[in-house]
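Next up, some structures in structure tokens.
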Structure I
Amino acid sequence: MGKGAPIVSAKGHWKLGKTVVLVGMMGAGKTAVGKALAAKIGVPFLDSDTEIEKAANMTIAEIFQRDGEAFFRARETEVIDRLLDGQRSILSTGGGAFLAERNRALVARKGVSVWLDADLPLLWSRVKGKNTRPLLRTAQPLETLTEIYNARVPIYALAEIRVRARTEYSVEAMAEQVFKALSERKDVLELVE
């Protein structure tokens, strides 16, 4: 079997019963792990931020600048709701999406939330020195990341499934950990003939 090929068992194939919504901090691996997981199961990978940008025909930074955060968060909820109503998939969300109670309620009703739980040193090793994280464009980015982390972790902990990230895990190994956790939930991932 080639890398990224859907997992096929002699007994059948895997069926996703609910959209899997990946939540967690910037740098936790939601996009990379989500793509690998979707390829393993043989379902689409979607990214809520990318879908928002497509719908608005502008970047998230431009939406924030032009219309403000409240406008963006309302569009984010609309897009997540629409994606949860579509074909079953692996859905990566922006780091702030799961913070809103209305988004957590949508995910609980229509999908399943999976927290990619990476500790602060691992997150910092992945995001330091990158200019792609607007929230970290501060004089003290590690302090900023620490504040965000401490504020968000209790909310991410509300996710239905928690999968710990480890420094030694490759993207594929982390995707396998998520796959194992999902396969324990027959309402989420089931082997069908």
Structure II
Amino acid sequence: MQLLKEKIMTEGKVIGGDILKVDGFLNHQMDIHLFNEMGKEFKRRFQYKEINKILTIESSGIGIACITAQYFDVPVVFAKKHPGANMSKDVYQSQVYSFTKKQYYSIKVSREFVNSHDKILIIDDFLANGNAVKGLVDICNQAGAKVQGVGIAIEKGFQKGGSVIEDLGLRLESLAVIEGFADGKVILR
């Protein structure tokens, strides 16, 4: 997706050789025009799939998932990393390792919001090693829900996440794929 690629090239910053900082338009300050275009593109790419819910993980995937959900006319459910006192104890749960934060999270989704009748599109901001998506797929499997596909804004193509998702037998659509970083610059596929 050209608009996203242009934003990455002009506003993205490479940190420490393996992290792309996109907080000016994707995961701190959000460019809603860009999100709208990403939502349209995910709808186009998954238009022939039956989808009745979108699932993501807090927090950076929520904005993209919400805009995408408008095009599918379906609700968004997000897995919580930090459940509040008001969250039901009756949850599906999975362990996820965060590449960026370098720590494990126990993600949770209330059983009230995902069930065996659901046909789920997973949406997230980044794909590195596939851990967040694997955790979300695990939750869908526990619920008996069918995962119809995975939509990712930015995939780090040089890490194993893409092959992990494909090994699960899932359709993966990434709007921008990074081949690597060289001299502080992003190399896009």
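Just so you know, all these numbers are worked out from the coordinates, no wet-lab data involved. Because the structure is predicted, anything quoted here is derived from the model rather than measured. Cβ atoms are built from the backbone, for glycine too; each structure is taken alone.
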Taking 1.0 as the value of distance in nm of label points 7 Å out along Cα→Cβ at positions 130 and 170 derived from one of the structures shown (I, II), identify that structure. II
19.1 is what came out when mean count of other Cβ atoms within 10 Å over residues 42-49 was calculated for one structure; which of I, II is it? I
At a computed 0.35 (FRET efficiency 1/(1 + (r/R0)^6) of positions 50 and 146 (r between Cβ atoms, R0 = 25 Å, to 0.05)), which of I, II: I
So distance in nm of label points 7 Å out along Cα→Cβ at positions 26 and 178, computed for just one structure, reads 0.7; which one of I, II is that? II
Out of I, II, choose the structure whose coordinates give relative contact order in percent (Cα under 8 Å, 6 or more apart) equal to 20 when calculated. II
For helix-only ellipticity at 222 nm (-39500 (n - 2.57) for each DSSP H run of 4 or more, over all residues; to 500), the calculated result is -15000, so let me know which of I, II that is. I
